[in-house]
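Asker: Heads up, there are several structures right after this.
Just so it is clear, none of the values below were taken in a lab; they were calculated from the coordinates. As the structure is a prediction and not an experimental result, all values here were calculated from the model. Cβ atoms are built from the backbone, for glycine too; each structure is taken alone.
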Structure 1
Amino acid sequence: MNNLSNTIIVAKESKQMTWQAIADALEMSTVWTTSACLGMNSMPKDKAEALCSLLELGPEVCAALQKYPTKVWQQTVPTDPLIYRFYEIMGVYGDTLKEVIQEKFGDGIMSAIDFNMEVEKEENPNGDRVVVTMNGKFLKYKSW
């Protein structure tokens, strides 16, 4: 995690705020807001200013939030159990998802740019469920 993210997380925790509360204050999705605070998306100026006002962060944080990120992550197998499960899901079901998506849409990909994602909690008497919904525009490969 980078210094910017650490600064934001410390401020978030000192204010005893949740990512949901921060996202609600910014009128943005929880996933996008969290991702931007962790350095994986840039914030428009108005959202960066609103976040910095909310968390009482300085102008250097506001400016850094607006920069275009270099999206880099560890390329090794993750060791955090929750993150590893997503890695495992893609390892087990990645080829299946590719086959089903391409059968339904043709040769192409799901955009991670024209994209949104939601995380919901579904209460269940057998144990609460995590519901992750990913919604991305289909981008067809073109022939030339």
Structure 2
Amino acid sequence: MIERSEWLHLIPHQGRMALVDRVLHFDNEGLDAESDNHRDPSHPLRRDGVLRAVHLCEYGAQAMAVHGALVARASGATALPGLLVALRAVELAVERIDHLPGTLQIQAVRVTTDSSAWLYRFSVRHEGEELARGQAMVMLDNGDT
């Protein structure tokens, strides 16, 4: 396990908006992480006391950011800042997640990356059941714009 204090400073998500709690494993291809904050009554994405399943896409996107930052650091570099620009083939198996008692298991798998963009597949599970999956693309700010 990679402690949160080892990577949190590498990503833009801070405070309560940093949704990934723990990184269990990462390599060049992807990352496995966990989170328990979906049960927090003061979760920043809750509306009217409910945390919708669509927010699992944010968990997946943040897992991508953590992965990109850890891979860059392992190669002696710093990950470029980026902007989530597309979600595709998103499938949600539930409507809400705030009532789920266990830990969320988050996986981000890199499909492709180059100097301008990252494309990942992500999935989020709870107690073995897949709650969400999809693809996400991040455009990187490499200073060319």
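Asker: Here helix-only ellipticity at 222 nm (-39500 (n - 2.57) for each DSSP H run of 4 or more, over all residues; to 500) has been calculated and equals -15500, so which of 1, 2 was it run on?
Answerer: 1
Asker: To which of 1, 2 does the computed value -0.49, -0.57, -0.87, -1.08 (log10 I(q)/I(0) by the Debye sum over Cα atoms at q = 0.11, 0.12, 0.18, 0.25 Å⁻¹, for residues 29-108 alone) belong?
Answerer: Going label by label, the one that fits is 1.
Asker: Shifting gears a bit: Output the label of whichever structure in 1, 2 has the greatest value of relative contact order in percent (Cα under 8 Å, 6 or more apart).
Answerer: Greatest value across 1, 2: structure 2.
Asker: Out of 1, 2, choose the structure whose coordinates give distance in nm of label points 7 Å out along Cα→Cβ at positions 61 and 133 equal to 2.1 when calculated.
Answerer: Going through each structure in turn, the value belongs to 2.
Asker: Next question. When mean count of other Cβ atoms within 10 Å over residues 93-100 is calculated, the result is 15.1; to which of the structures 1, 2 does this value belong?
Answerer: Source structure: 2.
Asker: While we're looking at this one, here's another question. State the single structure among 1, 2 that was used to calculate Cα extents along the principal axes in Å, giving 51, 49, 31.
Answerer: The read-out was computed on structure 1.
Asker: Still on this structure, please answer the following. Taking mean count of other Cβ atoms within 10 Å over residues 5-12 as the criterion, which structure among 1, 2 has the greatest value?
Answerer: Max of mean count of other Cβ atoms within 10 Å over residues 5-12: 1.
Asker: Identify which of structures 1, 2 gives the largest calculated value of distance in nm of label points 7 Å out along Cα→Cβ at positions 45 and 125.
Answerer: Looking at the calculated values, the largest one is 1.
Asker: Tell me which structure, out of 1, 2, gives 4.4 once distance in nm of label points 7 Å out along Cα→Cβ at positions 85 and 101 is calculated.
Answerer: Derived from the structure labelled 2.
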